[in-house]
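Next up: the structures, one after another.
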Structure I
Amino acid sequence: MADLFDEPQAGQNTPEFTVSEISGEVKRTLEGSFGRIRVKGEVGRVFKARSGHIYYDIKDDRSVLACTTWKGQIANLSVVPEEGLEVVVTGRLTAFGGQSKYNMNVDEVAVAGQGALMALLEKRKKQLAAEGLFEDSRKKPLPYLPRFIGVVTSPSGAVIRDILHRLRDRFPRKVLVWPVAVQGQNCASEVAHAIRGFNQFTPGGALPRPDLIIVARGGGSIEDLWGFNEEIVARAAAESEIPLISAVGHETDTTLIDFVSDRRAPTPTAAAELAVPVRLELAAWINDQGARAVRAAGQAVQLRRQRLNDLSRAMPRAERLLESPRQRLDQVADRLPNALIAGVQRRRVSLSERGASLRPATLQQLVARRQDGLRNLSARLTLRPIVQDVARKGEALQALAQRLDKAQTARVERQKQLLEASGRQLEILSYKATLARGYAVVRNESGVITTRAQAEASETALNIEFNDGVLPLSEK
């Protein structure tokens, strides 16, 4: 037992390390043993620091691996880590001696399997739908015939050739192509930058602003099309003030940009067909509309001409309208001389009657008084003023005579015009004109006009008046 205590204890000759030395050795051992590795797991806690670095965990059912992606590496990630997403991360293991921890510096993140991609897509779709980016009310109508069309696609693929070929066949337009990567790590950022770049163009500037944007890509797997499922692309499309058509993949392929765009085209060729109408069809439609306008104008003129002819046939002739007024004028003109003579005679008789009622003595006295007054006046007046006064009175009398003559002539003319107007109005209101157009007036024995057959059922005789006479009917 004593010998055992005399033996040197194990470890007494082991060299001593400082904490920094052992931390550095552990770091070198980790980095040298593993190098660049790929790890599959589910993303746990995710934290983005103010500096721009991302700290997150990759875990399975038993362990957790801390991961770090520096700010400068984030732009190269094809998928940004999200909590609950199953991914495959690629990077290097390293140790952090300050806290005796190790973690993995990740510079590449890929979704582990199509199922995980679809789960991530559904999650993003629900998030954007909750924000109202899929609502139909925010979608803008496409211009009927855009002057400039902006195309966001790869400049070397078949997609741009198909679009240009279809536009040339339907309606040639000016096209501005913004070249982008349509798959890979840079796809999402370049597509979003292209959409925002087109919207920043100044209308009427040196480089014209497009009236319509087409984002196009050919078909591919979900991994190839994943760039168009990124949130940055969907938000750029939703913010676009220019109407946007998404034409990503084939008809069965669906990406997030399809839901936020103003219109979705099943193929890039279909996008070109949505962008412009067919020029020949438009020209034919214009010609057809012109022909229809000419036919409509011709029909309208023809209908109005026919209507005018019908109205002219229904109106009475001017000669017939003037016949009755002329007759009445002739009758009045024939009666006028006799009426004037009779009036003069009546006034003469009246004057005689009044003159007979005056007594001679009274007249003599009146004449004597007037003679005395006249002599007094003549004694007071000289001959010259009298002559001048007589001349003035004569001129005034002549002027009054002329005025009386003109007034009488004007009065006769007015009475004549009133008589003619009354004749015309009487002719218009008379039923004789109606008889001249083929109608007849039926009267009973008493001369009363009858309009109902039942009212005159007991009458034994009727008189029918035509335009040229009356036809009596003694028995019915």
Structure II
Amino acid sequence: MKANETTLRKLIQGDQQLLVPLYQRQYTWERPQLTQLWTDITAQVDVLAEQRQDAPSHFMGSVVLAPGPELAPSRSQWIIVDGQQRLTTLMLALCAIRDHLVAEEPSARERINELHLINKFQQGELRYRLLPTQGDRAAFKACVDGTSDGRSDSLIGNAYQFFRSMLKEFDDPADPHDIARVESVLLDRLNLVQILVEKDDNAFRIFESINNTGMRLSQVDLIRNYVFMCLPTRGQHVHDAYWKPIQDQLDAKAMEQLMYLVLVLREGGEAQYNAVYRGHQQLLLTLSGDERQVEAYVRDLHRRARHLRQILFPSEDLPFAGRLRFLKEWQASTAYPLVMRLLELREDDHIGDEEVGEALTYVESFLVRRLIAGVTTGNLNRIFQRLAVQLVAEEDVPQAVRTALSPARLYWPSDAQLREEIRSRAFYWQGRTVQQKLILRRIEESLGSNCNLRVCERFRYSSVEAGAFNEV
């Protein structure tokens, strides 16, 4: 690799493009990072205003670039291996300066656009000197094109609006050069180290070595990055058809949960939550670089994302929606591998809604009875992971679930055992408050409105006396 010191002006000058690849995450900077950058900028503005010639400029960090697919003698295109957050932020700051100046200096729009933001004689996406990853492109283009309507409905939009507000506060009517100094600092006094990767080097490997040594990227970020590294020609199609819909359905926490559940359904108890990235990386390595197999892998993730969405947000038209809501309120995430397997069998027409509902009834009974009996929950993960992997379509699925949960060593109390536990064990010490309330709600629903008053009053009296509930 070749390294040299540079500035933003030198980095973006001429007919060229800096491209953020699919394997990178979207823009993530929020107000704390933006505020710190603005503080650094204004400190350098003071240096210029005071004409302190010996004052050092501010070091922004490194930018790692690899040759892009459109690199040609007449056109310079580079993939941003590392440094996209800094570069995107600086370009948004230039957009904000342009739009701040244009009211009093109409020529500022053409000047800043043609010198720093666009390639005037290029068409389509090659027109933009910086092109973020797909999820950020529309918002970034709106800022560069000046078509943003002022709404901050993305982190890109938020950053642009942050700089607009900071410039408005900073602009001193008595100082005609203050915004010009800000522009000069952005372009010339925020130093970067530019590292150019040789053409034959693996840009993703370098990216991984830079970003996987710390905690800057989540495990889902790294999985996505590795997936699209494996899709040099089909990446755009796979992103639009499968990956983006997954991101639209699930938030970051649910995405991580999805990746873990997929590993559990493949590996059972061998899957580890804190090693999800490595697990998926090993899985992708078995596909031997076949893009169609990698696409099938992402298509399967998309399918399972729909199943997880059903678990987390049950649709009212599902006959077993009430069972799913119960498990969610119970916070029974340990049972999710089994529920995912049931939904998979249902989608493949091996079982119907009635069988799913019956199997979920056994799961609910297993969890509730064990809680009332004071059975430890420490082994629930292994129980449901093992069952999810063992469940096959050729058997009576509900009966298989019931049988697998019934061995004496798993402590699923019988009716007689449950009656004895209810008589002898203090209910208000068992489980979490939300679980206690769910059990009482089930009792109330099963007895009906005309029969439950005495029972509930009895629970209310004993619970309040024990200090376990404020209300039932």
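Read-outs: derived from the displayed coordinates by stated rules, not from any lab. Because the structure is a prediction, the values reported are computed rather than measured. Cβ atoms are built from the backbone, for glycine too; each structure is taken alone.
Among the shown structures I, II, from which was the value 149, 56, 29 of Cα extents along the principal axes in Å, for residues 168-423 alone calculated?
Of the options listed, only I reproduces it.
I, II: which one has distance in nm of label points 7 Å out along Cα→Cβ at positions 88 and 344, as calculated, at 3.3?
Source structure: II.
With FRET efficiency 1/(1 + (r/R0)^6) of positions 296 and 352 (r between Cβ atoms, R0 = 30 Å, to 0.05) as the yardstick, tell me which of I, II scores highest.
Evaluating FRET efficiency 1/(1 + (r/R0)^6) of positions 296 and 352 (r between Cβ atoms, R0 = 30 Å, to 0.05) on every structure, the highest lands on II.
Looking just at distance in nm of label points 7 Å out along Cα→Cβ at positions 232 and 440, which of the labels I, II belongs to the structure with the highest value?
When distance in nm of label points 7 Å out along Cα→Cβ at positions 232 and 440 is calculated for I, II, structure I comes out on top.
If relative contact order in percent (Cα under 8 Å, 6 or more apart) computes to 15, which of I, II did it come from?
The value was obtained from structure II.
Could you figure out which one of I, II the value 56, 28, 19 for semi-axes √(5λ) of the Cα gyration tensor in Å was computed from?
Answer for the origin of the read-out: II.
Give the label, chosen from I, II, of the structure having the highest value of distance in nm of label points 7 Å out along Cα→Cβ at positions 40 and 392.
Sorting by distance in nm of label points 7 Å out along Cα→Cβ at positions 40 and 392 in descending order puts I first.
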